[in-house]
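> Heads up, there are several structures right after this.
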Structure 1
Amino acid sequence: MTFADLPAVNAGLNSLSAILLLIGFIAVKSGRLELHKRCMVGAFTVSTLFLISYLTYHFQHGATGFQSQGWIRTTYFAILLSHTILAVPVAILAPWTLILGWKDRREKHRRMARWTWPMWMYVSVTGVLIYWMLYHVDRAP
């Protein structure tokens, strides 16, 4: 693996986070609390690894510009803007929600998770979409 592979690794970590979030959501809705806990801790761990990898890459490489024009450019920046805006509260809400669950403060955990989960899922999925648009759509000949 090289430094240039980090964007693909980051997309993989975001994908794995989204999968774990979805399985965890289904698990809690079906009463499988142990599976829910493992998935949420896993999603948090994977998201933390993503953040470390993302920051490492961008501190070394800087920003990668999106070159395409027209509707795809507008779409890309709309997704990027919403992703970036929601990533900030997720970085605060995810650990807070996890701690509430860990301490078995279920009612507060549930109330917080109603906000945290959809934002976290959106950020994870749009992270993959941003990677795909930036490194595959924008680079197409």
Structure 2
Amino acid sequence: MKLILTADVPGLGTPGDVVEVKDGYGRNYLLPRGHAVAWTKGGEKQVAQIKRARGAREIRGVEHAQEVKSALGALTVVITQRAGDGGRLFGSVTTADVVAAISAAGGPALDKGAIRVTTPIKTVGTHSVSVSLHPEVEFALPVEVVAA
């Protein structure tokens, strides 16, 4: 079965890659989870679009990662979430919430896979998230969670 990957699949490829997999793996795992779409001739346009989007978010090297790190260090990242009494959140803060808050604060567009929330953020206050821009550039970013 020939598929176009829409997400990073370890051991198989990155978004935009055209891969050949066994029918059961594609039909039962990749397609239902949204990691891939069926390959068609018109799908080549999707491949170009996916690769363009990935190129806009991609960190090009250690120097570029250091520049992005310094830009992120200068930002104040604030996430507004609904909270109950005592500052406990309804739900928790996700990596997508952190990426959206960084963009709203004027930061660069990051891939949500670059951000790792080590301990679940379920309360109001200042928390730390791990940002991995490059294998050599990892740092902790403070994130302030406020009640809405």
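Derivation of every value follows stated rules applied to the coordinates shown; laboratory data play no part. What you see is a predicted model; the values in this text were computed from it and never measured. Cβ atoms are built from the backbone, for glycine too; each structure is taken alone.
> Using volume of the Cα convex hull per residue in Å³, for residues 42-121 alone as the calculated read-out, with 131 as its value, let me know the right label among 1, 2.
Details: 1: 95; 2: 131.
Source structure for this number: 2.
> I have 0.55 for FRET efficiency 1/(1 + (r/R0)^6) of positions 82 and 106 (r between Cβ atoms, R0 = 25 Å, to 0.05), calculated from one of the structures 1, 2. Which structure is it?
It must be structure 2, since only it matches.
> Let me ask something else about it. For relative contact order in percent (Cα under 8 Å, 6 or more apart), which structure out of 1, 2 has the highest calculated value?
Details: 1: 32; 2: 20.
Answer by largest value of relative contact order in percent (Cα under 8 Å, 6 or more apart): 1.
> Comparing 1, 2, where is distance in nm of label points 7 Å out along Cα→Cβ at positions 2 and 114 highest? Numbers along the way, then the final one.
Numbers: 1: 5.0; 2: 3.3.
The structure with the largest value is 1.
> Between structures 1, 2, where is mean count of other Cβ atoms within 10 Å over residues 18-25 highest? Write out the running numbers ahead of the final one.
Numbers: 1: 19.6; 2: 12.1.
Between 1, 2, the highest calculated value is found for 1.
> Follow-up. Among the shown structures 1, 2, from which was the value 17.3 of Kirkwood radius over Cα pairs in Å calculated? Walk me through the intermediate numbers first.
On the way: 1: 16.0; 2: 17.3.
Label of the source structure: 2.
> Matching task: -8000 is the computed value of helix-only ellipticity at 222 nm (-39500 (n - 2.57) for each DSSP H run of 4 or more, over all residues; to 500). Pick the structure from 1, 2.
Details: 1: -28500; 2: -8000.
Checking each candidate, the match is 2.
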